[in-house]
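Derivation of every value follows stated rules applied to the coordinates shown; laboratory data play no part. All values reported here derive from a predicted model rather than from experimental measurement. Cβ atoms are built from the backbone, for glycine too; each structure is taken alone.
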Structure I
Amino acid sequence: MIRRHALLILALGLLITAIARDQFDAWVDATELPHLASETSVEVLDRNGTLLRAYTVADGRWRLNSTLESTDPDYIKMLVAYEDKRFYNHAGVDLTAMLRASYQALTQGKIVSGGSTLTMQAARLLEEGSTGKWSGKLRQIRVALALERRLTKAEILMIYLNHAPFGGNIEGVRAATRAYFGKEPRRLTPAQAALLVALPQAPEARRPDRHIKAAYAARARVLARMVGTDILDLDTVDGAKSEPIAAQKYSFPSLAPHISDRALAEAPLNTTHHLTLDATLQRQLETLAKTSLRGRGNQINIAIMVADHTNGEILASIGSSAYRADGRLGFVDMTGALRSPGSTLKPLIYGMAFDQGLAHPETLIDDNPTAFGAYVPQNFDGKFRGTLRVRRALQMSLNIPVIKLTQALGPANLMSSLRRAGMDPVVPGGKAGLAIALGGLGVTLSDMTQLYASLANEGKPRALRWRIGSNTRENARNLISPMAAWHVADILSGLTPPPNAPRNRLAYKTGTSYGHRDAWALGFDGQHVVGVWLGRADGTPVPGAFGGDLAAPVLFEVFSRIKPELTPLRTPPPETLTVSNAELPQPLRQFRGRNALFEKPKDAPSVAFPPDGASVELADGFLVVKVRDGVAPFTWLANGKPFEVATFDRQSVLQQVGAGFLTLSVIDAKGRSARVNISLH
């Protein structure tokens with residue numbers, strides 16, 4: 001009978017236990033978990049995966065995404081050994097540790113050790129809950145048990161690695177190693193790993209940038225606990241204790257701010273942006289941008305762009321000297337601002353002229369005062385050089401010759417070539433005239449760098465890209481032929497470098513916009529293309545600013561930072577004609593526009609006085625007339641009637657000319673004529 005009762009009681013106990021277990025399981029399974037996918041900092045990476053820039057999460061905290069694979073395994077071992085040595089064996093709650101902690105607290109009257117597991121800490125971090133009340137502790141236990149049922153141990157560790165507090169607005173192990181060690185957590189010293197283990201227990205009281213002594217003490221306790229484990233030996237621990245702790249935090253990388261902002265704006269849902277930039281080069285050129293403006297006031301700014309023209313990848317992009325709201329308007333990305341290009345379009349114009357058989361580098365062209373209708377351009381220095389070779393006209397950046405070429409090519413064709421290069425030029429008034437050859441349009445530094453990349457790429461359009469994996473569409477039609485592109489590069493590589501710059505055959509061109517608002521320098525070698533702009537972001541003139549003085553020295557400095565030696569320019573294509581002027585075909589020896597047959601010779605006569613359209617007062621019926629150029633003798637006609645015949649004088653007096661409108665003509669000995677329409681009273 002007794003045995004039967006005992007069996008009945010045992011069975012009843014087992015039943016109650018089973019019911020309790022089922023209810024407990026149901027209670028755990030019914031747990032509503034917090035969001036497991038927490039926001040992490042958006043990261044912008046360079047071509048090698050190096051962090052260029054990171055953004056804080058919505059509440060202003062740094063929380064860089066951490067993974068087990070990218071974290072030093074010895075740190076993980078130390079963390080588990082110190083915080084939760086039975087982590088891989090329990091189901092979320094370590095009853096042994098909790099009983100020990102409770103007993104110690106009761107017998108000693110204070111908390112000696114904690115009973116929370118890493119899973120419970122992960123639960124608290126997810127909910128940002130407190131451990132100070134029994135209700136909070138119970139909630140942590142429930143969530144911890146549920147986490148263990150739904151996640152792997154590795155996934156639970158990932159929660160801790162991403163959310164553990166390390167002082168201030170630093171969360172997660174990656175943010176911590178960046179802030180306190182200036183490095184990624186992939187490889188840590190034992191001393192660094194021990195400090196990371198210690199900090200989350202009291203992050204504000206132990207942060208080394210404020211409480212360096214507490215940080216040393218906390219690290220020492222963690223290291224002491226490692227003695228006797230298979231993680232660190234005694235000698236390693238002793239060495240780690242003597243390793244210094246930096247008392248100041250490292251700044252988070254903030255390279256390429258303008259293009260990083262652009263990446264974020266174009267793909268706001270991406271948590272990681274992979275750019276083609278090179279972090280090392282970007283950092284060097286950002287420093288160069290700052291130093292190059294020393295002594296130039298607080299309003300002149302600079303922008304720099306570097307690309308590999310063999311594949312179109314942008315390697316560095318500096319939108320301003322400093323990313324801040326200052327007198328230079330540093331928040332404005334000047335690589336994308338519309339500016340006048342000055343003379344920097346001239347190489348394309350000459351290349352188009354070479355292509356269309358209008359000129360050759362050895363062709364002679366006149367640089368003399370010329371009126372193109374109502375447009376009367378001048379050279380930058382107000383001087384004229386007479387007849388010279390096209391090669392020299394481009395190297396000297398003369399205005400009259402390039403306007404003559406633009407007139408022969410047609411402004412519309414030049415605009416078409418710019419658009420074929422992937423540019424988006426803006427012309428005031430919407431209609432392109434001859435002035436576009438001298439910078440009378442708006443372009444960006446990005447556009448101009450892309451144009452020069454195309455010139456360097458044998459005249460084939462080369463679209464530049466800054467995001468890895470992005471697809472760029474390039475026009476299949478060449479801007480200019482490889483032959484013309486080689487001629488342009490050969491001419492530009494013959495320019496004299498700025499003072500103290502190496503004579504390294506860099507093909508480059510400078511430019512200065514009207515009113516000294518923009519100073520440019522663009523250049524290329526056999527692999528890289530660089531664009532430099534200086535000026536004021538608000539477009540205010542900078543008196544005395546010239547591209548050759550301001551931008552060119554920076555251009556050569558940029559190339560010196562890209563690599564020790566330039567990559568040689570391409571060799572001439574087989575069809576390239578490299579001869580002297582005397583050996584050129586007759587039509588190419590002297591430039592003549594497409595309308596040359598209808599143009600007057602340079603020495604043809606012209607009416608010097610009175611000017612066309614003038615209103616002249618007669619003196620007793622006499623009219624004084626003057627002829628310029630031409631060959632004597634001259635014949636003067638008024639409304640078709642001869643008034644002076646076969647005179648060798650260049651000034652004559654016509655008698656008995658009546659008042660009214662008059663067509664005045666002069667004919668020289670070669671039968672060449674000129675005429676004006678005037679009114680007499």
Structure II
Amino acid sequence: MDIREMKGIGDKTAGLFHKLGIYRAQDVLRHYPRDYDAYEKPVRIAEARVGEIHSFYGTVAGSVQKKKVRNLTIINVRVCDESGSLMLTFFNMPYLSKMLKTGSGYVFRGRVQGKDGLVFMEQAKIFKADEYGLLEGRLLPRYPVTAGLTNNTVMKAVKQVLSLYPSDEDVIPERMRVEYQLEDYRRAVADIHFPERAEDVYRARRRLVFDEFFLFIIAVRRLKEQVEAADSTAVMIEVADTNRLLEGLPYRLTKAQMRVWGEIQDDLSGQCVMNRLVQGDVGSGKTIIAFLALLMCVANGYQGALMAPTEVLAMQHFKAIEEMVKRYGLPFRPVLLTGSMSAASKRAAYEQVKDGHANVVLGTHALIQEKVEYKNLALVITDEQHRFGVRQRESLAGKGENVHVLVMSATPIPRTLAIIMYGDLHLSVIDELPADRLAIKNCVVDTHYRETAYKFIIGEVEKGRQVYVICPMVEEGELEGVENVTDYTEKLRQRLPERIQLAALHGKMRPAEKNRIMEEFAAHNIDIIVATTVIEVGINVPNATVMMVENAERFGLAQLHQLRGRVGRGGHQSYCIFVNGSDREETMKRLKILNQSNDGFFIAGEDLRLRGPGDLFGIRQSGIMDFKIGDIFQDADILKAAADAADQLMKDDPLLAREENRLLKRYIEDGVLNFVDFRTI
């Protein structure tokens with residue numbers, strides 16, 4: 001059912017749902033809550049614990065204090081009960097100065113904060129006593145939304161779809177549900193949206209995560225069967241150009257790089273098509289390996305293509321190859337192909353690719369558009385593979401006949417999980433960093449250190465360096481008690497000298513605007529970028545020396561390490577500041593692992609060991625597959641169970657011909673996928 005056919009959803013509301021990737025009724029069910037509001041009984045102010053979300057009944061004591069700092073309106077007001085008092089602070093909510101009258105009483109709800117002995121709340125939610133009474137004791141979902149779409153509208157849509165969903169339709173056969181202790185889909189999806197107790201969420205989430213992993217693994221296994229049977233139609237020979245490049249480089253490749261390069265040469269000169277994943281930590285030197293593979297390809301008379309996750313990175317690769325041509329006289333004839341190019345530029349690029357004048361094509365998803373025709377494509381390289389995935393790899397490889405595929409990823413995934421996730425690929429690991437690379441200096445601090453951090457950042461900018469500041473959320477209200485890019489950018493403007501150029505960057509921006517900001521940052525027209533994890537891949541700025549991550553406790557260790565990889569790319573000493581917004585001792589202990597090591601694979605292993613299913617609402621490892629609800633670190637046990645189930649199913653019923661697998665076959669072959677969208681994996 002199209003979402004516009006649903007009751008109460010017109011074209012305007014449907015357009016807002018479309019912004020969230022929701023087009024069909026079943027998409028509504030897969031728009032899972034980000035977290036839940038547990039409306040507990042109000043506590044006395046004296047009982048409120050710093051760092052925790054509390055509600056309390058308070059009376060406004062004294063008059064509201066209102067001030068304006070540049071474009072920011074700040075309101076402070078003290079509230080009290082019989083046990084004590086605390087200060088409330090509100091940003092850009094000027095109407096509260098009329099609403100909060102001295103002596104009036106409300107229920108205030110928010111995260112309690114403390115600094116220098118003072119206890120306060122920022123941006124507290126305000127309820128009348130009877131309003132809060134209706135919510136008390138309930139566990140209500142909080143959804144990712146967009147401007148103009150309320151949480152309540154999403155809740156109503158979910159309830160409507162649930163009322164229509166057939167209770168007996170389940171893609172996982174009953175036998176498998178019993179074996180792996182999975183509840184039925186209809187109950188799981190109801191409980192994930194409207195749980196009565198926290199235990200309901202855990203049970204429901206386990207089933208939905210299992211479905212995502214299970215269907216993904218089946219898709220990978222089926223792809224593996226296809227590629228393993230493919231004979232190479234582009235058997236290559238070793239060429240002098242690659243040795244000449246290796247001898248001319250101003251540095252020597254590490255032993256790990258040479259080992260992996262040897263494996264790739266063997267693949268390209270073998271009788272079977274190459275399907276290889278190269279995993280290497282940030283800074284381990286994967287890009288030069290990719291260039292060597294492209295060089296071997298073009299020197300053998302074929303075309304090669306390299307697909308990057310962002311236009312900025314594609315442009316950087318293009319310029320690097322152009323520089324190699326000038327410096328070493330290599331036979332590359334590169335062309336750039338990105339979505340933002342003009343129609344005339346694209347047509348010219350298409351022509352060069354089609355007639356073979358361009359023997360190496362660099363770009364983004366534009367490389368796999370229907371209009372792009374290759375003359376004799378033999379090698380496809382995807383940079384940061386998890387941003388493209390199985391279907392897009394197939395699309396690009398399908399531009400030629402039995403094309404060699406090389407996949408690169410800086411995402412450190414323990415080998416046990418990598419074998420499952422990349423089951424259609426042979427695995428190579430560059431597990432050694434160049435000897436001259438400066439280790440990043442790390443520190444894990446609490447929020448009291450923030451002002452000191454700002455002074456340090458100012459000092460680095462005055463040395464001519466650049467800075468990243470990472471926030472978990474885009475805007476206020478997405479997740480309670482965490483920093484967001486929109487407000488943080490404004491607050492930072494107030495604290496830093498006007499001469500420092502600041503910009504915000506997040507995934508809700510238009511692609512052209514994101515590219516413009518990244519290009520401006522790369523050109524050093526911007527000193528500091530305040531961003532979400534959108535900068536995790538896709539930009540290489542050797543001049544950036546500081547990475548400051550707010551609410552670091554909300555991220556997995558592997559993702560924090562990936563973010564850290566944005567700095568330390570040049571010859572200057574680099575620093576990473578992880579700001580811990582939690583006062584839990586185990587959180588600080590976990591984050592301090594980042595102090596102990598800059599080895600991504602060690603950190604990924606520790607992440608796998610330490611993160612458990614209890615951390616439901618931390619920020620998922622964005623970028624490590626676009627699963628809707630699953631996280632391969634947090635849910636490693638479910639991933640392994642799903643892999644076992646998929647392998648057993650493919651062994652027992654490879655054609656999915658049995659009656660119990662009828663629905664599963666229809667979902668996979670018809671693409672009617674309730675649980676995982678293979679287009680994004």
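Compare relative contact order in percent (Cα under 8 Å, 6 or more apart) across structures I, II and report the one with the greatest value. Could you put the intermediate results ahead of the total?
On the way: I: 9; II: 14.
Largest value of relative contact order in percent (Cα under 8 Å, 6 or more apart): II.
Using the calculated result 26.8, 85 for Rg and Dmax of the Cα atoms in Å, pick out the matching structure from I, II. Please report the intermediate quantities before stating the final value.
Values: I: 40.0, 162; II: 26.8, 85.
For Rg and Dmax of the Cα atoms in Å, the value 26.8, 85 is produced by structure II.
Starting from the value 0.00: which structure in I, II was FRET efficiency 1/(1 + (r/R0)^6) of positions 160 and 648 (r between Cβ atoms, R0 = 41 Å, to 0.05) calculated from? Corresponding structure: I. Here distance in nm of label points 7 Å out along Cα→Cβ at positions 456 and 656 has been calculated and equals 7.6, so which of I, II was it run on? Going through each structure in turn, the value belongs to I.
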